[in-house]
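Novice: Take a look at the structures below.
Throughout, read-outs are computed from the coordinates displayed, never taken from laboratory work. Source: prediction; values computed, not measured. Cβ atoms are built from the backbone, for glycine too; each structure is taken alone.
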Structure 1
Amino acid sequence: MKARIEELFGAQLDMIEDAGLRQGVVDIWTAAAERGGWSPEDLEQIPFTLLTDTHGINLIQHTIAVTDGAVGLATAILSAYEPPFAIDMDLLIAGGLLHDVGKLLEIEQHSEGHRKGHWGKCARHPISGAIIASEFGMPLEIVNIIGCHAKEGDGRPQRVETVLVHQADFATFNPMVMLQKGLLIQ
């Protein structure tokens, strides 16, 4: 499983300078996949959401798009002006890669495809992802990114990296919902 995760996220993992943080991302994805009952072959079959038609976009593709999107936002900010806050690129990339890791627990396979499993009924992916990241000793900054990247973070203190991951996440999710509802102008 570890080798497959390193292969799938290789380009993003290579951007994390802190070797311990990089290894932690791989270890957390591995543990979550194993706990969720996923095989290495399953990883690219998991839909990135159960809330709308994904048009075949899977969790791995979504995670890469969100991570790269958050990096793009940070890069745009840093190249345009000196912000009055620091952006930690290692935390941003690791947080982007881990923001939806809880979906490996939230979603389960069944005879007709995928559905919300027991974990998902008890705790949405931001909660389960924050729990597993904490179990693996991730910095609280990463726990904040995971736990607060979705509606669970509304009105809560957030790091700038959390804001960037949130924006990149919803930039990939909202158009899909709008498309399904006939609200996306094309």
Structure 2
Amino acid sequence: MELSRRDFLKASGAGVGGIFLLGALSDGVALAAPVKQIPLKKQGQEFSTICPYDGSGCGFIVTSKDGKVVNIEGDPEHPVNRGGSCAKGASMRQLSADNPWRLTKPLYRAPGASEWQPMEWDETLDRIARRIKNTRDTSFIERDSKGNIVNRTEAIANLGGSALDNEECYLLSKLARALGIVYLEHHARI
């Protein structure tokens, strides 16, 4: 069947008129039933928090039970992320102390060894500080080839990671500049 332009306009007008007539005769009764919300049983006590990573200020809900974190999820009522999260925010559960995969001691692998050995924090920090100091002392440049004062070292580089929050990045860059490190870089996303 072929539909002429005139027939199309008649049918369209009748359809639109029917819709308006249906709306006028329905007395404000909704044609669709409201969605029933399923009540969710809370697993424990909920706290709201802010993501510590990239400075966007995304909101999260932390659920704890018996003093342990059991869930972390985006806060759907937070104006910044509205329940969503990036990869770093979604991995916040790994920050909790009761995470079974979280390392609690530094590991050290001696040169030529194939196994990692746990070390104490004091020994680890002393060893790192001594190596940084020795490298800086042996490679420190006070003046360049033209005689300008530069006070730098080119033997150490600093690469900030995406697991650092804003405050840690700020402190790390201040430390690197105080040591005279010129190769200072950071990546905020994976």
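Novice: 1.3 is what came out when distance in nm of label points 7 Å out along Cα→Cβ at positions 59 and 83 was calculated for one structure; which of 1, 2 is it?
Specialist: Matching structure: 2.
Novice: One of 1, 2 was used to calculate helix-only ellipticity at 222 nm (-39500 (n - 2.57) for each DSSP H run of 4 or more, over all residues; to 500), giving -18000; which?
Specialist: Label of the source structure: 1.
Novice: Once FRET efficiency 1/(1 + (r/R0)^6) of positions 51 and 123 (r between Cβ atoms, R0 = 25 Å, to 0.05) is calculated for all of 1, 2, which comes out largest?
Specialist: When FRET efficiency 1/(1 + (r/R0)^6) of positions 51 and 123 (r between Cβ atoms, R0 = 25 Å, to 0.05) is calculated for 1, 2, structure 1 comes out on top.
Novice: Something else now. Have a look at 1, 2 and say which one yields 12 for relative contact order in percent (Cα under 8 Å, 6 or more apart), as calculated.
Specialist: The read-out comes from structure 2.
Novice: Identify the structure, out of 1, 2, from whose coordinates Cα Rg over 2.2 N^0.38 Å, for residues 115-154 alone was calculated to give 1.15.
Specialist: Label of the source structure: 1.
Novice: To test your reading of the models, identify which of 1, 2 gives 0.95 for Rg/Rh (Cα atoms, Kirkwood Rh) when calculated.
Specialist: Derived from 1, not from the others.
Novice: Now for a different question. Ranked on mean count of other Cβ atoms within 10 Å over residues 131-138, which label among 1, 2 comes first with the largest value?
Specialist: Comparing 1, 2 by mean count of other Cβ atoms within 10 Å over residues 131-138, the maximum is at 1.
Novice: Suppose distance in nm of label points 7 Å out along Cα→Cβ at positions 11 and 43 works out to 5.5; of 1, 2, which structure was it derived from? Spell out each step's value before the answer.
Specialist: On the way: 1: 1.6; 2: 5.5.
Working through the options, I get structure 2.
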